[in-house]
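A.B. asks: Several structures are given next for inspection.
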Structure 1
Amino acid sequence: MAIKKIMVVDDSPTERAFMEGMLKKRGYEVLLVDSGEHAIERAKSEKPDLILMDVVMPDVGGFEATRIITRDEATKHIPVILCTSKSHETDRLWGMRQGATSYVVKPVDEKDLLAKIAALG
């Protein structure tokens, strides 16, 4: 499946803007979402090809949103890459157990993230 539409989920406007610029520059359609709760709703309505999910957010955090999205029949086919400042191995393992396809630590290395996206497409 070719990755064309990517949903970026982050409560930080700065992070969303950075990711949007990086991805649009490479021809991806980008959906910006500011919370885990909205990510769950928009994943169902927008059907993105990929979700880049922050972990630390108010209300519904990224781990919980990932678990819900990857276990819901309507959205379980959508890969989720967690993009977070949580750099401990236990966080990475927990994220993968929630259904994440991959895990990237902030500050995001553009080449690394783009390689992970390309590997999915």
Structure 2
Amino acid sequence: MSGAKKPKIVSLGQCGADHGSIVRFCRDAVDGHVTGVDTIPQALAVEGADLVMVNRILDATGESGLEFIRRFRADPARQSSPIVLVSNYADAQREAEELGAKPGFGKSSINRPEAAAALRAALGIE
């Protein structure tokens, strides 16, 4: 993505090890800059994100990532902002998409081409 703006990505609710993996994955796949946050209020306070990646269960609080997607989409200012769920569970991915998330990926596929393709698609990168 030389010459293009680096995508600003917010990663909500990951543990430390998973956050590190996501930072490397986003850097390698889309030259993205990832900001990690632990709580829903922290995520909602970030402005200008190109994508929000939310864990199925927030590590620090145990809150539902699906509930966060529901709240995020309920805000008229965020209805078109890209958001994806990070989860290996197909049923959770389906529910996230029903709530308005873009197709996401699981942690087990984070370095596979299909995860990079999902990340690029969520960001609108060809």
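A.B. asks: Please compute FRET efficiency 1/(1 + (r/R0)^6) of positions 7 and 39 (r between Cβ atoms, R0 = 25 Å, to 0.05) for structures 1, 2 and give me the label with the greatest value. Working shown, then result.
C.D. replies: Details: 1: 1.00; 2: 0.65.
Result for FRET efficiency 1/(1 + (r/R0)^6) of positions 7 and 39 (r between Cβ atoms, R0 = 25 Å, to 0.05) over 1, 2: largest is 1.
A.B. asks: Then there's this: If distance in nm of label points 7 Å out along Cα→Cβ at positions 55 and 79 is computed to be 2.0, which of 1, 2 is the source?
C.D. replies: The structure behind it is 1.
Quick note: the coordinates plus some simple rules give every number you see, no bench work behind them. These numbers were taken from a predicted model, which means no experiment stands behind them. Cβ atoms are built from the backbone, for glycine too; each structure is taken alone.
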